[in-house]
Structures are given as structure tokens and as C-alpha cells.
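There are structures below to look over.
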Structure P
Amino acid sequence: MKNKFNLTREQNVFVAKRNIVDYIWKSANLEGIMVTYFETQAIYDGGIVNGLTVDKIIAINNLKYSWEFILETEGIDYDFKTLCHLHKLTCDKLVLDQNLGKLRTTPVNIGGTTWKPQFPIESQIKEELQELLNQTEKTKTEIAIEIMLWIMRRQMFIDGNKRIGMLFANKIMIDNGCGIITISQKNQPIFFEKLIKFYETGDNSDLKKWIYDTSIDGIDLNNN
């Protein structure tokens with residue numbers, strides 16, 4: 001699985017900033033936060049949007065702050081600490097304070113399936129993440145997609161796992177100039193169908209290839 005894009009970090013950040021509202025909008029809808037693109041733009045710009053719940057406005061602003069962290073922070077480790085920090089940024093004021101940046105201690109149900117994720121244990125999470133990061137035979141693109149799907153299936157936090165999975169993966173993608181992972185609105189039903197199968201089987205091969213084929217954004221700036 002080759003890298004589709006070979007950008008510098010600066011170039012990748014430039015591409016991400018050009019489309020940041022679109023990425024936030026799609027990510028919010030992927031997590032069931034139903035807002036329009038224009039509502040997302042207004043919230044991002046600090047405007048007032050009538051008719052939206054406070055939680056939706058908070059969720060969009062939190063995604064804005066999370067993306068700012070990704071784009072403006074270099075040299076951080078892709079580790080458990082960063083995962084927890086992203087959860088704090090993404091879910092601030094949306095979950096109880098004692099759950100922010102902490103592994104969940106209650107069971108969760110997944111819509112569309114009877115499958116239930118196991119309880120997360122910090123030592124196991126750290127070990128599994130390091131194993132994924134240490135796959136030297138794979139490209140950064142493939143590793144980023146695998147980590148994103150692992151976070152989604154692991155359901156380590158009480159809420160926001162899809163958002164955090166995508167944010168963490170995009171931190172890896174952007175830092176290595178590989179583009180941006182983003183699921184288009186029209187492709188989200190297919191994504192969820194494949195995600196449920198992945199949850200139930202633990203086999204990520206079909207979903208990983210589909211994301212690679214359909215859901216990596218970028219520009220070949222070197223040929224412009």
C-alpha cells in the first residue's frame with residue numbers, strides 16, 4: 001500500500017487548512033453530529049447559528065481546536081498520552097469531566113450489531129499502539145489507516161472514538177506528508193456497513209483497502 005501523496009509537512013498543512021471546514025463537517029457527521037456545511041462554517045468563524053443545540057456547537061468548536069492541535073504541533077509522540085489529549089480536546093464539555101482523557105470503565109453498545117468491545121486496559125492499549133507504529137515494512141499511510149480503525153474498534157473512550165481515530169491518523173498522515181483521510185458524505189453509508197463487518201470480524205483488510213481507494217485527499221503540489 002504505497003503513499004498516495006509525498007508532500008512536505010508544510011505542504012500537507014497548507015492543503016489541510018484550505019479544506020479544514022469540509023473535514024470538520026464530514027467528521028462531525030460521521031459521528032452522528034448532524035450539521036450542514038454552512039452551519040459548520042459559521043461556527044468555525046465564530047458566528048451565531050440559530051436552531052442548533054449547544055452540544056452540536058460545542059462539538060464543532062472542539063473539532064476546530066483538535067485540528068489546530070494537529071496542524072500547529074510538531075515533534076510530538078504518537079502515543080497514549082496524545083490519544084488522551086485528543087479525547088480531552090474533542091469531548092470537552094460533552095462528557096463528564098472524570099471521563100475526559102480517561103479509558104472508559106463502563107460497557108458500551110454499538111449500533112447495528114450485537115458485538116461488544118472488550119474493556120480497555122492501559123497497558124494493553126499502549127502495547128497494541130506501539131506494535132502498530134513499529135510496522136517498518138508498511139508505509140505511513142497504511143499504518144495511519146490501521147491505527148484509525150484500531151481506535152474505532154477498540155472503543156477505548158466513552159465517546160468520540162471515530163473522531164479521535166481519524167484525528168490521530170491524520171496527525172500521522174500530515175506529519176509525514178501523506179495527505180488527509182476524510183470520508184465523503186455520499187460514502188458514509190458504505191463506510192458504516194464495512195465498519196460493522198470489521199467490528200464483528202476483526203478483519204480490517206476490506207475496510208482498509210476501501211478507505212485507501214476512496215478516502216484519501218491531497219494535491220500533488222510538486223507537479224503544479
Structure Q
Amino acid sequence: MTDFNRTQLYLITPPKLDLSSFPDILARTLDAGRVGCLQLRLKDTPEEDIVRTIDALKPIAQERGVAFLLNDDPTLAARTGCDGVHVGQQDASYEEAREAVGTGAIVGVTCHDSRHLAMEAAEQGADYVAFGAFFPTATKTPKAHPDPEILNWWSKDMTVPVVAIGGISVENCPPLISAGADFLAVVAGVWDYAEGPEQAVIAFNRLFKETPVDP
């Protein structure tokens with residue numbers, strides 16, 4: 001059966017942000033349409049600055065029913081009251097992440113293009129697995145470039161949600177929606193959208209409703 005409106009937006013913060021203005025921008029962006037999750041991703045940033053940013057942004061997300069995740073650091077995520085953590089293969093292991101954040105929090109795992117890593121993470125109890133990068137991205141140097149077919153395979157055979165990541169935009173996302181992605185993780189595709197991030201959220205949600213998922 002064709003499934004509509006299945007995919008949700010998984011929003012990742014910009015690599016650099018200004019706390020004097022970004023909280024208001026974030027609030028307007030989240031108010032523009034459905035966003036399932038917000039991940040704070042600040043690389044090469046002092047911990048005290050990350051904590052300050054969490055304190056500013058977490059309430060904005062949580063007050064709107066948007067899960068607030070921290071990238072990479074399960075211990076800090078637990079200490080600051082985040083809803084969970086996203087870990088890469090070179091960060092904490094799933095077991096370490098789960099031990100740090102507890103059974104009630106979200107733990108998502110990067111799996112690049114590896115079906116084995118994804119199945120292993122799901123079996124261990126991960127709340128979602130993430131494949132990518134599907135498209136060229138300036139955010140980081142991708143370790144893999146999977147085909148959208150991996151999303152189709154996963155969505156048909158597995159119950160754990162799957163996140164697509166990497167260079168995703170309003171223009172290039174329909175094949176990922178059709179392939180069965182539960183979430184699209186987006187950075188520049190929202191924050192650098194020509195008409196502004198609020199319009200990007202509106203456009204993504206329109207596509208989620210209008211793009212049929214392969215049966």
C-alpha cells in the first residue's frame with residue numbers, strides 16, 4: 001500500500017550559530033511546520049559553549065514537542081537533560097551511549113552505507129539508524145555514499161526508524177522520501193534555503209505529503 005506523509009524532518013543546527021539571534025530564528029523555524037527532531041551539532045567547540053547553547057535551544061525545541069538530541073557526547077547529553085544523543089562509529093559505542101543516557105532516552109547511530117552496522121545497532125536497541133551521505137555535503141567529509149535503495153530495503157524489512165543524511169535539500173529529497181526514509185536529516189538545506197528556513201520547513205513538509213512512498 002502506498003504510504004503518504006510518513007517522512008519527518010530531522011533538523012541539525014548550523015555548524016556555527018550566534019546565540020544573540022539564533023534562538024529566535026529557531027523558534028520561528030520550528031513553528032513553520034512539523035519537525036520531528038533537532039540535533040545540536042557543534043564541532044570543535046568548548047564544552048562550556050555547548051552547555052550554554054543547550055540551555056538556550058533545548059527549551060525552544062521541547063516546548064514544541066521536538067526531541068532535542070546532542071551529537072557525539074552521551075555523557076554531556078545526559079548531564080544537560082537532552083532527550084538523547086546521536087553517535088557516529090568513531091564516537092561512543094551504542095552500549096556506552098545507552099549506559100550514559102539511560103533507557104528512556106533516544107540513541108541514534110550513524111551506519112554510513114553498512115547494512116551490517118545498521119542491523120547490529122538495531123539489534124542492540126538503537127532508536128534509529130542513519131545512512132549517508134546521499135549527496136555531496138560541505139558539513140563534513142562523507143565516509144560513504146549509499147544508494148537510496150538501502151532505505152527501501154531497510155523500511156521493508158525493519159521496524160527501527162531510518163534517517164537519511166548528507167547534502168539533502170528540497171530539490172533532491174523526493175527519491176529519499178519515495179525510498180522510505182522515516183526522517184531526512186538536513187542542515188544547509190534548511191538554514192541556507194534561499195527563501196529562509198521557515199519556508200524550507202514548509203516546502204519539506206509539503207513534499208512529505210505529496211511524494212508517494214514505493215510500495
Structure R
Amino acid sequence: MNRLLILLPAIVMMMNNLCLAADKPAQDASASTPIVALIEMAEKGNKNAQYDVGVIYLYGRGVPKDENKAFEWFNKAAASGYSAAEYAVGRMYYYGHGIAQSGKLAQEWFRKAAEKGNADAQFALGVMFQFGKDVEKNLEAAAKWYRSAAESGLAAAQYALGAMYSLGQGVEKDLAKGIEWLKKSSAQKYEPAARTLLIIESSDPNLEITIRDDQTKLSDSL
């Protein structure tokens with residue numbers, strides 16, 4: 001799960017506190033609300049605040065949803081080398097949210113974050129290379145990036161790597177290693193991994209076809 005989603009509960013709590021404050025009589029008209037304070041920090045160049053403001057606008061938490069503003073704030077934080085923001089910018093280019101879609105620029109931003117160890121970005125590069133999403137298809141590169149993210153504990157990447165070992169995609173086929181990675185992913189309640197394990201254990205004659213069908217869904221899971 002990427003940090004965009006992990007951050008949401010904290011933002012919701014902040015906005016709930018804001019709503020409670022709004023129900024009380026005004027004590028000081030100049031007092032800053034939490035959202036205003038956060039924006040003020042962002043405008044002063046705080047990269048963490050810039051990223052958080054981007055998340056708030058992206059999901060419309062306490063402010064009108066605005067993907068253009070979300071992109072602007074993510075871009076500001078990314079300019080400071082903040083890997084979570086670099087991944088967010090790449091994701092917006094990938095889907096064309098708040099900015100014109102560009103697979104080339106998505107890859108560039110994902111790579112910047114991935115090289116800093118950001119597992120979400122590493123997984124994203126794996127997806128792009130596996131399915132040739134705006135890049136030349138390269139299964140070896142896909143497996144490499146999936147492995148980096150999987151070793152950081154990202155369940156989706158563990159599943160992706162396990163599936164590749166199971167089918168011999170970009171790596172030498174090794175069903176035992178495939179099952180090992182799938183079990184790690186399944187232990188984190190990642191449903192596609194659990195389903196793939198059941199398929200393998202059932203000795204389904206259509207094993208490869210079924211796994212390949214499930215793999216295609218990865219391209220929309222960034």
C-alpha cells in the first residue's frame with residue numbers, strides 16, 4: 001500500500017478535529033485552522049507539508065478535490081527530492097491525473113523515487129516493464145524492480161515476483177521460489193497471492209493461463 005493511502009486516516013482525523021472546532025464559538029478570528037496551518041507550512045517550503053497538501057487536494061479531504069492543485073503540490077515536494085512525492089508525480093503522469101498523461105515522464109519520476117529505495121516506485125517500474133506500458137517490454141528489468149520492492153516487504157511486489165518465478169518470466173522458472181514469495185504476499189492478506197496459491201495447489205491444468213490473466217490486473221494497481 002502506498003503512502004498516499006496510508007496517510008488518509010491521519011488526514012481524516014485532522015479534518016474531524018477541524019469540524020469540531022468549527023462547531024465552537026469563534027474565540028480568535030485570526031487563529032489558524034489545521035488545514036490553513038498545513039498550507040502555510042507548505043508555502044514556506046516544507047516538503048512534508050507540500051506532499052500532505054497534495055494528498056488533501058487529491059482526495060478532497062477538507063478542501064474541494066482538485067487534481068491540478070494536487071499535482072502542483074506534489075511537484076513542489078518532488079523538486080526537493082522527496083521520494084514519496086516523486087512517486088506521486090509519476091503516478092499522476094501514469095494515469096493523466098492533474099496533468100497530461102505521459103508514460104515517459106511517469107517512468108522518469110518513478111525511477112528517481114525507486115533509486116532512493118521507494119518500494120511503491122520500484123513496483124511501478126516493474127509493472128511498466130512487465131507489460132510494456134509506454135516503455136519497451138523487458139521482463140528481466142521487471143523482475144529486478146519487483147525483487148527490490150518485494151524485499152522491502154511490499155505485498156503486491158511479492159505477488160508479482162512470485163508469479164514470475166512460477167511461470168519463468170524474466171527469471172529462471174522455479175515454482176518453489178514462486179510459492180515462497182506468494183506465501184509472503186498472502187500472509188499480508190494480498191488476495192491475488194492467496195488465489196494463486198490455491199490454483200497451484202489444485203494442480204489446475206490451466207495454471208499458466210489463470211496466473212497470466214491475474215497478472216494483467218497489476219497494470220491498474222499503482
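Values quoted throughout were computed directly from the atomic coordinates according to the rules given, and no laboratory measurement underlies them. None of these values were measured; they are calculated from a predicted model.
Among the shown structures P, Q, R, from which was the value -11000 of helix-only ellipticity at 222 nm (-39500 (n - 2.57) for each DSSP H run of 4 or more, over all residues; to 500) calculated? Comparing all candidates, it corresponds to Q. Which structure, out of P, Q, R, was relative contact order in percent (Cα under 8 Å, 6 or more apart) derived from, given a value of 10? Corresponding structure: R.
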